Structure 1
Amino acid sequence: MFDFVHEKKRVVQVVLALVILPFAFWGVDSYRKSGNGEAVATVNGEKISAQEFDDALRQQLQRMREMGGPNFDQSIFDKPEVKYSILNSLISKHLLVAEAHKVGLTVTDEQLIEIIGGIAAFQKDGVYNKKQAASVLKQQGMTPLMFQSKVSEQVSSRQLTDAYEKNGYVASTVADKLIHLNEQQFTVSLAKLDLNALQKQVKVADSDVADYYKKNQSEFQTPERAKVEYVAFSADSLLSQVSVNDAEVKKYYDEHLPEFSTQEQRKASHILISVSAKASDAEKQAAKAKAEEILQKVRKSPKRFAALAKQYSQDPGSAAKGGDLGMFGRGAMVKAFDDAVFSLKLGEISGLVQSDFGFHIIRVSAIKAAKTQALSKVRNLITQRVKEQKASDMFAELAEEFSNTVYEQSDSLRTASELVKSPIQKNVWLSKGQAATGIWTAKVLQAVFSEDALVNKRNTAAVEVSPNKLLSARVVEHQPASIRPLAEVSVLIHDKLQHQQALALMETKGNDLLARLQKGEVAKVSWSKSENISRPQHTGLNADLAQIVFKAKTSKLPTYVGMKNAQQGFSLVRIDAVKEVAEIDDAKRNRYLKQVAQITGQELLQAYLAEAKSHAKIELKSFAAEETR
């Protein structure tokens, strides 16, 4: 269960350990303990720093933004309950890591090498590339050591969670019962009483409308409103103001040449006679002598290299493939091996090459030359990158000036508009308490309805409404909260009362009709075409009505059930037949056992985590307390 390297220790040692990773294995706690900054919480004395919380918040925000697309409203992340949820997840993560260490679950260097070396984002042409890895991590604001620590923590805690999640248990009798319930089929027909026809028969008096209006004044209260004008600008809006010349494109190309180049790749095979670097001299000499003997056979019959590798190589990861190690770039293997491969000509066979793993005989079977894309091929891409960078720099320079301008010249947005060359947008009505959406984030709405904006008639502060986008608004008209007059809402009240009375009348008629059907009396009902439903699939029946059907007594058929629905009136269901599962085969039973075991395993994990939290000393610091009040 805890074997993340699939029991292939020699493969890890000989093949995967040839891969050079830019990670110094300094121990799992080295990154976590080096974190600085104010703590937002502590778990058994271990700090959760403000930086760690901010990183988790930013990562979750980015994930949600990618899922939600352009309509995603990031203001939801300003809500205390969302921030507390993220903080609670960090607390759970720290607890799991601590518990994993407590029971001795660790991750070896070999495991980390295999896991990190196998990450596709760190590879070029299917081979780990340290420059690629460093570039990817830099984009995420991480160092190799930070990433190694995170991977180590995740894997060790995953071992602990797997111990619970993968060990859920369910009895076969329970699985059989679930199969019977889940796959039981009901043949039903549906009838709905016509609410609209009944509603037309209901008469509502003017006095009833007036009485309802008097007793429900809050229902007709319009919220406080403000008409605003605003100026917004972003790095994207500045792109049109940016130009890029040929010299700047050429400079970027020269400085980032590796991005537009692929390094030379070589395909090599080897025969390994294994001997430890710590072996005695006698053992090393014996291994060397054996390797020399094989080398002579290879030189005598070069075409038999693959067959000899299968026969003699002690590298279990490549011997079966004729010693084939695949295609890789310079720097991917340990130095002695790497130097030998890149010094050979195509088809050439090396002499003995010694590494920490023993003696290698190497043959180069393919060479893929390095290639650099011409500037003309990537000019448009570089031009766009440089424009975006210049626009971002311009935004950074203007942001503070824009903020100062809307504050210092608070009686108008004109100067700020001219500064960033963005027009003043006008005639936007906002309501106090409205849901935050788009650029109208919770912070902007709070600023608009502040005393400073409403009473003192000042510009709002510049608010970041999304990454690299600022907005300042100004109230030009204000309407306090008020009650809509009766004349304006009388039709709405009339329709509402008519609907309510029609529903009450229909419930009475529906229940009477249902009682007659259940007694076996003949009733005029327009039934729909029969259909088969089950607990997982009951299209056409809402969840509440379906539950009534599944709970009905079906010893005598047909039988009838029904219920009132606030929107549709009253629904009747005739149950004509119930089909039970005839036979349960082992394959189906095993599928159910596996699914329910996963559910019980997850419940076990949650119970374990809750128990661990109950015994842990968890303190929320001032920052967290502020956010969760």
Structure 2
Amino acid sequence: MLTLVCLAGAISLAGVSAANSRASLHPVKEVIHSVLQPFDLKDVRLLDGPFKTAQEANGKYLCSLDQDRLLWSFRTNAGLPAPGEPLGGWEAPDVEVRGHFVGHYVSGCALMYASTGEKKYKDKVDSVVGELAKCQKALGGGYLSAYPAEFLDRLEEMEDPPWAPYYTIHKIMAGMYDAYTLCGNKQALDVVNAMADCILKRMEKLSTEEITHLLRVEYGGMNDFMYQLYALTGSPDHLKLARMFDKQEFLGPLSRGEDNLTRRHGNTHIPIVAGAARRYELTDEKESRAAVEFFWRLVVDTRTYCMGGTTVAERWPEANKLARTLARNNAECCKTYNMLKLTRHLMHWTGDPKYADFYERAFWNGIQGSQDPDAGQLLYYVPLATGSRKAFGTPLDSFWCCYGTGVESFAKQGDSIYFHDDKGIYVNLFIPSTVQWKEKGVQIEQVTNFPDQEGTTLVVHTERPVELPIKVHVPYWADRGVTVEVNGGKLDIKAKLTSYMSIERTWKDGDKVDIAMPMSLHAWPMPDKPEMMAIMYGPLVLAGLVNSRQQLTFTSPDGKLDSWIKPVEGKTLTFRTVGQEKDITLIPLNRVLRQRYGVYWTVKNAGEPG
């Protein structure tokens, strides 16, 4: 078979100067009105605490990876000398998604550079981009991957289709995009433009029916990415290619309010919906927004566990039928990453604090705790079956999909702590950090040990007095009341649950806001079996430390959790059941590393049959 390698009409890397690349850009602005805007990562910095520790562990892991090993399959595929040896796991030479992690690696390093300003991360980005450009040139100037272009022939013919070729290509393209937008690497833009040109030439040769079949093989966020690239370049070809990757047989029913999730592969489809979100932002096509909002409700309200994760064995169960789905392969971390990404779009559009509620819950329980802070290694799943252990990967022989999204998650933890509108700053998460709002000439420093400290302190830094509201997220769980003091004086503020509490004044340098937000125990019951419940404290899922896989049943004497679950004296966020046939200790799920644990328990009221 003669393979199309995208020679004709491809962009020559040697012939496109940085000046020409810049001249070809005609950025497309969002056409919708959004309530909130995110801050750039470079304007947010983490302060000392567990989040910065996790970020540093992530950076150490990225820096430990040998670039010759990362590039081995790319160079071999391009017929170039490949010193060293290949990596293992999903990056091994015989695995059909080899190369996907390299795209994530570039994104992770670019995000680390944006989050820290440390040049060593930009140097790694520039080095890998330069070597990938050499591989692309050797392959003809358009196609770029760690596997032969024949994989795409197999996909198009749907005879023995490979695992997920466009999934892998998406990660490479996204890495190049991040290299350009976060690190200013012009060569990366040349590489990704040439890749897009190559893909368009292939897709244009296919019929609508052939494209429909092709899109039934997981393809990552190709539509999402191409809308992003279109927003950057303004190229009609990029918009055309983005629309080709919109899976309308999936998105169409969602836009009409039809639940079509059952038994679908979650991480194939969440990125498609993220693409629909970007399409709406750039085109104002209302059916795309309808699909996104309905999908979010379906996942979060009917198929999400207490810790913000979703699916069992990577697929969605029937709506509100979760009690029998607890397993060691619940809550793939990629899905939590992608649901947070989607939720961020909805927060941006609406400013609705219900999205901040979900973001907080999934962030604290589904992302935090998915990394081993000692070595930066990562999880594939967050198991929910009683008696499970977290199974962290290894440095050189894992590279699952969740390794890729994981190194990005822990590189960009500052991306949704703060938002702003035209007037004020929104504080969504209690994380020690600073945010710089250059346009207003103000910096907010957040000093907190949350959740060990039940609240936070905000310190204002400004060269001159500035009038603006600071709006603090009050989550659904803050039912014990919220108190606010400014410079030691208590404010008369009544905080509504699931809201943004507005603190408005003319701020002077050094002004300090102390916010107390006491937490309490509450249950998170299964929708189809309410006596089976998880125990939460504030936003935190509490995991019970157990010695076996036996499902435990507890008895409540009066229907109240605090009558049989007591804090352990001298230990923060540590609880112990009392008066039970078998008493256990409970700690936050995100602090469990190697212990066996359980999350859901059967709870009976006293006098009920066992």
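Just so it is clear, none of the values below were taken in a lab; they were calculated from the coordinates. For clarity, every value in this text was computed on a predicted model and none was experimentally measured. Cβ atoms are built from the backbone, for glycine too; each structure is taken alone.
Given a value of 0.05 for FRET efficiency 1/(1 + (r/R0)^6) of positions 268 and 540 (r between Cβ atoms, R0 = 35 Å, to 0.05), point me to the structure among 1, 2 it was derived from. Numbers along the way, then the final one.
Details: 1: 0.05; 2: 0.70.
Going through each structure in turn, the value belongs to 1.
Ranked by Kirkwood radius over Cα pairs in Å, which of 1, 2 sits at the highest value?
That would be structure 1.
Looking at structures 1, 2, which one was relative contact order in percent (Cα under 8 Å, 6 or more apart) calculated from, given that it came out as 26?
This figure was derived from 1.
Using the calculated result -15000 for helix-only ellipticity at 222 nm (-39500 (n - 2.57) for each DSSP H run of 4 or more, over all residues; to 500), pick out the matching structure from 1, 2.
Derived from the structure labelled 1.
When distance in nm of label points 7 Å out along Cα→Cβ at positions 316 and 500 is compared over structures 1, 2, which one is greatest?
Comparing 1, 2, the top value of distance in nm of label points 7 Å out along Cα→Cβ at positions 316 and 500 belongs to 1.
Just checking, which of 1, 2 has the largest value of FRET efficiency 1/(1 + (r/R0)^6) of positions 124 and 524 (r between Cβ atoms, R0 = 41 Å, to 0.05)?
2
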